[in-house]
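Please find the structures below.
None of the figures in this text is laboratory data; all of them are computed from the coordinates on show. This is a predicted model, so every value here is computed, not measured. Cβ atoms are built from the backbone, for glycine too; each structure is taken alone.
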Structure P
Amino acid sequence: MKQTVFYDQHLSHGAKMVPFAGYQMPVEYAGVRQEHQNVRENVGVFDVSHMGEIWIKGPEAFNLVQRITSNDVALIGPGRIQYTCFPNERGGIVDDLLVYAYDKEKYLLVVNASNVEKDYNWIVRQNGEGAVVENVSGRISQLAIQGPKAATLLQRITEVDLSAIPYYHFVTGELAGVGEVIISNSGYTGAGGFELYMFNEDGPKVWDGLFEEGEEFGLQPAGLAARDTLRLEMGFCLYGNDINDSTSPLEAGLGWITKFSEGNNFVHRPELEEQKTGGVTKRLVGFELLERGIPRQHYPILDMKGHTIGEVTSGTMSPMLNKGIGMGYVEVDHAKKETDILIGIRNKQVPARVINPPFIK
């Protein structure tokens, strides 16, 4: 198993380490609930160095990125970020990702940790334009600084005006004495904050800089388990759970990243256009339990007569709401907000109700 450059720091903070996407990663430190609440109320730091980074460069960079992603890259200029996906030939999703635009000849694609090799190979196969494609995942470390106090803390260790970086924008600047850090106003928690990209050798210096200033802001490390409960409270999709090669962005409620505008002839567009015209048979919905219980992936979703209508893709006990919440695909007739459903939890059928995420406002 590989280790990130922050491995020793995780151990020093008492992390419980687990294998994940080929890495030894911290799943929790002080406990999931405590870490989750600290991110919502103060500020937490996540090691997300296992994520993948792929450069696409050269005169044909724009044309390649535009063709392999479902969103419209023409809508973003230098310093902007776009959430999108790679659509496959079945109308499913190869991966969801972020595109960082530098200019029309330089883009950084940030992909899911478990899909780095798959995504890279897929891009190379699609690269009829001859753009330069470079997988630099092994050279870049990433920290996510999340929570309402994240900006105030980070402003202590950088002269970059963080208030001048709008949501889903980024700059490159000095932070914690490190000269080239990508400072991105983005995150996967819904709590606000920034994601920082740096070369591996600079990672420990950035970590130390954060913790030297972070005590008064309540800075604590947070693990993968809290990252998952935080994203689920916001209704954010997780690849491998809520979306995959056989689920389409239209089924997953990601039509907003699937642009059928004139001239945006992304790969396998006809398959998704057919879905849009003919309609889908299932939809990803959010739900909350009306009685005590914890929904888990693969638990059946039933109608009020006990007929199976779908399956849970993600579920947890919300630390902020203190109730079971989840997401899952159901037949479209049962996808309407406030529809009453049942979740099969072991030998019980627990009442639940369809709601539109985010679960917390």
Structure Q
Amino acid sequence: MTNYSHDPRVVLTLDAGGTNFVFSALRSNQEIIEPVRLPSNADNLPRCLQTLTQGFQAVLQKLPADALPAAISFAFPDPADYVHGVIGDLPNLPAFRGGIPLGGYLEEQFHLPVFINNDGNLYAYGEALGGFLPHLNQRLAEQGSPRRYQNLIGITLGTGLGAGVVINGTLLRGDNDCGGNIWCFRDKYHTDMIAEESVSIHAIKRMYKEFSGEDRPELTPKDICQIANQEAEGNQEAALSTFRHFGRGLGHALAFALNLVDGAVVIGGGVSAAHPLFMPDLLDELNGTLNRFDASPVGRLIAEAVYIDEKSDAKALLEGQTTYVRIPESTKTVLYNSTKKIPVAISSIDTSFAINLGAYNFALNELDKAKN
């Protein structure tokens, strides 16, 4: 994978929310200006486009004298035709309904190439090229392990279940810009519903209400987490059950994805802060079993999912049982790692920054491909 951590090129970025747009710029995988925040004007197309122009112009004025922008790259919500830069019918940005070629508009305004993706894809790409994956491989190298990971599933836990997949440094976009859509897998508990119905902010609030019998719509996932940790008043057992079910719901969806991708997993987003409450059940679900018709059990994954944190010995957790086996009719031996491991981690970087990091790396990679 290309390392852009010392690349001098500058890319303008945008964090697009329904209420606010936050504009910034990155160079060498680092933010180089104080971000610019403007109201999105999400229900008025001319004003929204004007906001976008003003925001990127403000970023240009803040850049150091030696910083010449190479591209604009950012995340924008689905539905969209990202390859052609056309934004579709967005529920939280109604100004774009009907199909608006936002990429083409910005290219004409700033005379720069424009790259647009969804936030789940860019989150995964940022963690794969500038976040968890290179950090994990560096730790393994420092600990003397020959093992390296090349594939990643990035998960964001928040309003919905966001996800993206990176395989050997390449973002899985798909033929219809639908690659990595784990959110619409079948739900573990309600088989006629999507996985997001058990793995999202509204799912946590709904499950706590069901388990506790209390109608407290003002409670947030953070509040419910505090109840589980006895830091706030409420039904502790219901809060604990909520996060246990949340973890199993996420593990159920992830297991299907991991059997296709076979890579590391990194989890971010606001709800990831509650990982001590849901991680044990997530791992238990991933490492659980299914049955054949003869009742013999089969692991949900061929590999074992292992939680990796900053303090863990990554080499010891990931190498497993290593032996040397002799080549038949020879005195030579070959290293044999008889166990397979999937690292699962909570992100150590801010989710919004990881998305911007993905936008930066994606733009530079696309520019480099165009040269060759």
## Note on the structure
Matching -5500 (helix-only ellipticity at 222 nm (-39500 (n - 2.57) for each DSSP H run of 4 or more, over all residues; to 500), computed) against labels P, Q points to structure P
### Message
Say we calculate distance in nm of label points 7 Å out along Cα→Cβ at positions 173 and 333 for every structure; which of P, Q gives the highest result?
### Response
P
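If Cα extents along the principal axes in Å, for residues 45-236 alone is calculated from each of P, Q, which structure is the one that comes out at 57, 54, 36?
Checking each candidate, the match is Q.
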### Query
From which structure (P, Q) was distance in nm of label points 7 Å out along Cα→Cβ at positions 37 and 301 calculated, if the value obtained is 3.7?
Q
### Query
Upon calculation of FRET efficiency 1/(1 + (r/R0)^6) of positions 77 and 133 (r between Cβ atoms, R0 = 25 Å, to 0.05) from the atomic coordinates, which of the structures P, Q produces 0.70?
P
### Message
Starting from the value 4.1: which structure in P, Q was distance in nm of label points 7 Å out along Cα→Cβ at positions 53 and 165 calculated from?
### Response
Q
